[in-house]
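Asks: Each structure below is given as structure tokens.
Just so it is clear, none of the values below were taken in a lab; they were calculated from the coordinates. Owing to the predicted nature of the structure, the values given are computational and were not obtained by experimental measurement. Cβ atoms are built from the backbone, for glycine too; each structure is taken alone.
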Structure I
Amino acid sequence: MRLVKKFLAVCFLFFGVPLSVVMIWDIINPKTTNKEKENAVAALAVVTVPSTIIGGWLSWSLVQQSKKEKALLLESKQKHLQFVFLELVERNSGTITVLQMAKNANISTQKAKEYLDDKAKELNASFEVNENGNILYRFL
């Protein structure tokens with residue numbers, strides 16, 4: 001459906017915009033006869049402007065649809081991270097490492113660290129360093 005919308009938007013815009021320019025040029029051109037100007041106004045009102053409006057509306061709706069899909073994807077990722085985080089907190093008695101978060105959430109260690117740092121600020125977590133030098137986030 002999205003591909004059809006894109007195709008139609010392009011068709012309507014490629015048809016409407018150039019022909020609108022031509023019709024407007026005919027209307028403002030002093031060499032055009034009154035009859036030709038009337039025909040240009042009619043063509044502009046009946047064919048080219050509606051085509052341009054439809055193409056613009058289809059393009060706008062595609063952009064809005066894309067924004068909604070991106071927002072839903074981001075929300076889904078956030079819910080997944082929250083689920084993994086809560087599962088790790090419960091499973092490990094409140095102690096999580098960056099590596100555990102990265103591995104279980106299937107994200108980079110940098111993103112896992114950023115997420116855990118944000119959660120640590122939000123939930124007033126404490127930090128410890130284990131014998132391997134890894135930072136332990138303690139959420140109690």
Structure II
Amino acid sequence: MTHRVTARSAELFGGLVAPRIVPGADASTSELFRFLRERIRDRHPGREVDVTTVFVPDSAGDYNAVVAMPYVSPSEVPVGDVFVQVPSGVYAVFVPDGLIRDPVEDVWTQVDDATSNGELFRAYKEDIEVVTNSGEVELYISIVI
């Protein structure tokens with residue numbers, strides 16, 4: 001298991017919402033998330049589209065997921081979609097290491113292992129999962145440094 005630490009600039013995402021989600025492999029590999037990713041990709045026929053899922057905590061400690069694409073301004077977000085502004089922050093970045101067959105499950109398992117081993121301390125702010133059209137995965141976990 002390896003991860004790197006990086007800073008991300010603030011970014012705006014717009015897309016479809018899955019409410020009250022527990023971030024992790026179970027949610028990310030679910031039929032619901034596959035369906036939402038495909039709906040985002042269907043909006044751009046003939047293009048390779050990377051779909052980003054932003055896990056957004058709420059004041060009750062629950063998470064909502066926005067399966068989305070990045071946008072420059074709220075006016076670009078399609079009517080009816082939700083948008084979320086992710087502030088700049090420090091993240092641990094995980095990519096599949098091949099120990100688990102499913103790349104999404106692989107990165108979330110690495111996060112669980114790194115957290116339980118004390119290698120990183122989660123900030124429990126916005127976490128960002130990027131899944132490319134070809135199935136490559138990058139997971140950005142907000143951390144405390």
Structure III
Amino acid sequence: MILGIDHIGLATPEPLRTGAFLETLGLSPVDGGVADDYGVTCEFWRLPGQGPDIELVSPARPNSAIEGRLAGQGPGLYHVAFVVDDVEAELSRLRGSGLSPVDASPCRGARPGMTVAFMYVPRPAAFLVELVAYQESAERRV
């Protein structure tokens with residue numbers, strides 16, 4: 001079941017410059033990490049006391065999962081991430097509703113205790129969705 005919005009992902013090859021812009025808007029960095037399976041560095045930013053977070057996603061290595069997106073469409077809105085109670089169950093449910101899985105199975109995310117899987121919403125939205133679940137010991141973001 002979808003529990004809420006965890007974060008909004010922005011693709012950027014320049015996280016320092018994009019972060020400076022987010023600071024101008026009043027956001028502060030809260031955490032980050034590397035999602036090794038995707039080869040991306042993720043920085044999470046937040047308005048004081050408010051969510052959802054804004055995630056800056058940038059390549060951590062050549063041939064990262066985001067390089068094609070940056071080369072084809074440039075920087076900008078990348079995905080919306082929804083917190084779910086069970087990633088596998090939501091992958092199955094949404095696949096049955098016409099979404100196309102990008103990931104065959106869930107992967108480790110950039111935050112501690114985070115498991116993620118991506119799905120693509122075809123027409124009319126042409127939109128990337130990230131499903132996110134946190135281990136019970138990890139802080140829930142909703």
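Asks: Once relative contact order in percent (Cα under 8 Å, 6 or more apart) is calculated for all of I, II, III, which comes out largest?
Replies: With respect to relative contact order in percent (Cα under 8 Å, 6 or more apart), the highest-scoring structure among I, II, III is II.
Asks: A value of 3.8 was computed for distance in nm of label points 7 Å out along Cα→Cβ at positions 55 and 111; which of I, II, III is the source structure?
Replies: Label of the originating structure: I.
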